[in-house]
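Peer 1: In structure tokens below, several structures.
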Structure 1
């Protein structure tokens, strides 16, 4: 009896060990297993928010799970980014631009998140088109005319350049060209656009869709887009490169990020889902109408793009006279 029990026990132990040994060979646990939350660090209705919702809708279809947006606006995205970093939830992703990883670490000694430790890049989603616009009350119709006017009266022309990386990219462009203009800070980009239309602001560098309605209404002039190619929604506006200013090429990268510790295979899976969704011509057309160009990547390519942008921003911060915090 005892011998038989011993044999049963040995057989059971062997079976358990065999099952345990085979576990790594089984398929990875499916993901997602519940709804996916997408943190967007700006308010509802913005171009970034709308793009995030378009992607979320399509990705939910692939995932067979709901994907919902949670807006966490404030402090140029720092509030939402820090909130995401603190969640450490494997079913929460971040949809945001590169400034949280390429600019703010240079400007602040202490951030409430560590971009290297707390967040991992997954995939680029879009490139945003920026535009340099002038008041209709000015006689400016091109970048060359703007720079001639600025050189003839240093510091007399004023400008605003939105938020995030854009103010630094534009300031670096002016500095490289030897142009001195006075920056006027604004808390609300809508007020910047209104002042441009009224003539109290001379120049405004902004996301194209922010000022395009004013241009179409004949209230302002679009001097140049800063993308490599002309924007499909403003085909008559030449690029800075076309006008002989190669340093005027810059855009905004927006994409998906995951929490620290996100498995590599899951990062690649989500990146592949982003690529698949971005291939949908309906999605592409709707993003183009927002002034955004689809641009996807692998996690490694997104990481490399952020590293390259960080080096560029560090050089600009130094060029315009700011001492990098790090």
Structure 2
């Protein structure tokens, strides 16, 4: 199955979430200067900008160019106490359960004309509110799962005991309002799609001058991935996509030819058969070898055949780890 990069956008009302979504997707969605203007999640599919793709298309004279894509899910603004039913409650957090990462949009700029539900912007306070609401939603999910696991334990399911131990530790961290990413690889946690176990990117809506030293220290202490963008004007997609790729440990590789040039997304460190599986599941199962050349060398050579003549196209087997920017031809049974 092809790797799909999906990102959930969360934040308090009036911080720039819907504006961000509009810039990213160029969709004409409802933006209003009051909470709860967005009830149903807005979903936008955004191409990943990559100059290499355009150059490969030109050199291969491809009929089609297909970029990698990101799905952005924009949900209604969270407010303090959403878990208790404040505002619209936090039921719409379920819309981003399947997302690979969460972008927390946090208002750093000051503007008295734009309402802030907490009175005035305070990024660290607002980040804490978001984290609390994510944790409380996860506590609800974990609590229900523990109840069903306890029934399994009474029925003699030995594996259920391990799951109970894992979820008890997760529950303890959530009770302390902490993220649970360290448990993300546990099957029981992966199964629950916990919001706090997903990689988090903090997007500060403002300019560098709005980011205090105190904020930077807090981000470093929490090892948070963060960036600053002024959302009042159409933002560059590149910075956010790069940060998402960095946070998730992703990269792009390419296929190119007369029919199409295409970018594919895969995790860093993935071996050739698994990367081939991003293109088609049969390619992974019936993988024989891959012909590989870096994008830079292919462009320098002036084409695939020219690259071969220079000895730059390599034959790689099942243990080859695909690199960012590799251009590949998969040979399969």
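Peer 1: One of 1, 2 was used to compute helix-only ellipticity at 222 nm (-39500 (n - 2.57) for each DSSP H run of 4 or more, over all residues; to 500), and the answer was -13000. Which one was it?
Peer 2: Computed on structure 1.
Peer 1: If you don't mind, another one. Could you tell me which structure in 1, 2 was used to calculate Rg/Rh (Cα atoms, Kirkwood Rh) as 1.13?
Peer 2: Of the structures listed, the value fits 1.
Peer 1: Right, another one. Assuming 20.5 is mean count of other Cβ atoms within 10 Å over residues 126-133 as calculated from a single structure, say which of 1, 2 it is.
Peer 2: Going through each structure in turn, the value belongs to 2.
Peer 1: Relative contact order in percent (Cα under 8 Å, 6 or more apart) computed as 25: which structure among 1, 2?
Peer 2: Label of the source structure: 1.
Computed from the coordinates by the stated procedures, all read-outs in this text should not be read as laboratory data. Quick caveat: nothing in here was measured; it's all calculated off a predicted structure. Cβ atoms are built from the backbone, for glycine too; each structure is taken alone.
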